[in-house]
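**Q** Several structures are given next for inspection.
Every number here is computed from the coordinates shown, using simple stated rules; none is lab data. No experiment lies behind these values; they were computed from the predicted model shown. Cβ atoms are built from the backbone, for glycine too; each structure is taken alone.
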Structure 1
Amino acid sequence: MQQTDADFYGSATQYQKIIWQLKNLEETTHTIRVEWAGAKNSASTGYRINLDALDVGGILIAGAPDHVTRYEQSYPDLYYRGSWSTTTAATYSGSSLASTVQSGAAVYSNPAGTQIDVIASTGPDKGIMKVSLESTPPLYVDLYSAAATDQAKVLSIKGLEDTTHTLVISSTGSKGTTSTGTGITLDAVDVAGWPVPDTWEPHTTADDTSSAWRPANAVVTLSATDVGSFVAATRYKIGSGSTMPYLVPFTVSAEGTTDVVYSSTDGAGNNETSHTATYKIDKSAPGTSDDARVRGCTLRCACT
């Protein structure tokens, strides 16, 4: 691997300056890594570097770096579901870590790269962590240790395809026989790449959206899915009524035509564009009438 230092010092400020150049490369895929060296020219008054552009005689292909980068548990592209608390201490990575004792509480992330390491604190009161990656079978990590240990690499997944993955770290609510507790922790995630932000909105569907007239109430079930994190909330509105949180199937009972508007929000705060389903209800039985004239009537009776 060829390594070259580039000096950004100049006696006067210049813009769009070629700071480094390499020509006559073999026509194949190459890897370039620009890294701050923490050094400076003796005449310079600072250490700052910058990048304005890359000129390439070809195309630029994104790829995972050959080293891991640490993303603290507070990184904005880690999405928390359930009840988590933050604890601070100098021994934690970044001086803080997240923990939970709630079964099913989870952290969602979309790391792009070839390696993922999970950093956590272990101890005599820690439980079992579940780690899911795409559709592969989940991995279970026991965070128990006889002595408390901070910044422990509890799991390392290597040799991944260089693409975006779906990572879910959750609490099982269970523990080993020696542990005195079921809680888990998350201190950081090391990635040979980077976490991709969740910019995808969730998708919600209704189970019965037939436009035909129906003779009875409509019971509506909403189902929501999300790519990138999780469905945080689903809501609906019947006709001109108030917007309600969706918890269980609901009934549309008014006769006539009624619109139901529904949508969801995911764990990253992405709001779905609202959908509308129209329900037509006619519960009145059909009737018949006869408007023919009565031409005559004979009344018979017995008189005493």
Structure 2
Amino acid sequence: MGSTPILATDADASAHAAERLMLRKLFDSALGAVSAACVMPRILPAPQLGRLSVIAAGKAAAAMAEIALDRIVPPAAALVVTRHGHATEKLAARPWVELIEAGHPYPDAQSIRAADRALEIARGLEAQDHLLVLLSGGGSALLAAPAPGITLADKQATTQRLLDNQQHIGDAIKPFYGDAAGERLTSLLREHIVVAANLLAAAKSGDQAGVERETSAWYRNADQIADFLHGANPRHWERSEMRSMMREHLDLTLAEAVAHLQHDFGADIAAYDEIHRQILSMADMLSDGIVAQFPKRFR
């Protein structure tokens, strides 16, 4: 009889290992299906006229650039901007590729240099030329071009504070839902901030297509945050309620941004006050849900 628990434990461990292996295979298959090696070869352009230049920026810039540069004619200019320590030997071996390693998630002086060089390449194009831009996550830090009157130090300090907020929120749920859940929430919230910044940049530059693209991404991210919260506490954080709460927050924030960009500062202040009220209601809703889910932790 003494061996039964051991055999059961061994069987459980074996089943768990098999499940982990299956999940890892599914993950690797999904990742492979959207990899640069799988997706890019069939969509790369083959221009017949003019010069072709390439700008790749982001955490996946090196991987994307390698795939592209293996398959297109040698470009007139090739700029690859990635994180410090993530340039590849294959790209470095190509003397006509300009590699810049810059700061992520916090921009640095190399980020300024990279943005200046990208703009220089773009401004040097003529009507018949082509520019292949390969962007991935992290580009907003790796390519930094602060507006006049804003310094790199300003941008670094603002980025630091914004990203600290997301980390603090993620850390707050770790005692209840675990480290992995906390890091997942932090990641979703950081994406929320980055997309919001991209949306504002598109609005300020009059890029309507960019505004529509980033707005869709922003609301999609809000639904992902709401769905994550519902999954953590399905009984007390209803999916529809979480989604409604997040979308109301985005609606109000967007209204404030529009008022600010239009220099309607009275409306800007009123919208901010409404955001403040709504965010406190969100905090109460989330806090009440945690207390209801873990009542013994609060006696």
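**Q** Quick check for you: by distance in nm of label points 7 Å out along Cα→Cβ at positions 46 and 70, which of 1, 2 is greatest?
**A** Between 1, 2, the highest calculated value is found for 1.
**Q** Right, here's the next one. If distance in nm of label points 7 Å out along Cα→Cβ at positions 14 and 182 is calculated from each of 1, 2, which structure is the one that comes out at 3.7?
**A** 2
**Q** Right, something else. Comparing distance in nm of label points 7 Å out along Cα→Cβ at positions 94 and 174 across 1, 2, which structure shows the greatest value?
**A** Between 1, 2, the highest calculated value is found for 2.
**Q** Determine which structure produced the value 16 for relative contact order in percent (Cα under 8 Å, 6 or more apart), calculated from the coordinates; the candidates are 1, 2.
**A** Label of the source structure: 1.
**Q** Let me ask something else about it. Quick check for you: by percent of Cα pairs over 31 Å apart, which of 1, 2 is greatest?
**A** 1
**Q** Name the one structure among 1, 2 that helix-only ellipticity at 222 nm (-39500 (n - 2.57) for each DSSP H run of 4 or more, over all residues; to 500) of -22500 was derived from.
**A** Working: 1: 0; 2: -22500.
This figure was derived from 2.
**Q** Using distance in nm of label points 7 Å out along Cα→Cβ at positions 38 and 262, single out the structure from 1, 2 with the greatest value.
**A** Checked 1, 2; max of distance in nm of label points 7 Å out along Cα→Cβ at positions 38 and 262 sits with 1.
**Q** So distance in nm of label points 7 Å out along Cα→Cβ at positions 22 and 286, computed for just one structure, reads 8.2; which one of 1, 2 is that?
**A** Value 8.2 for distance in nm of label points 7 Å out along Cα→Cβ at positions 22 and 286 corresponds to 1 out of 1, 2.
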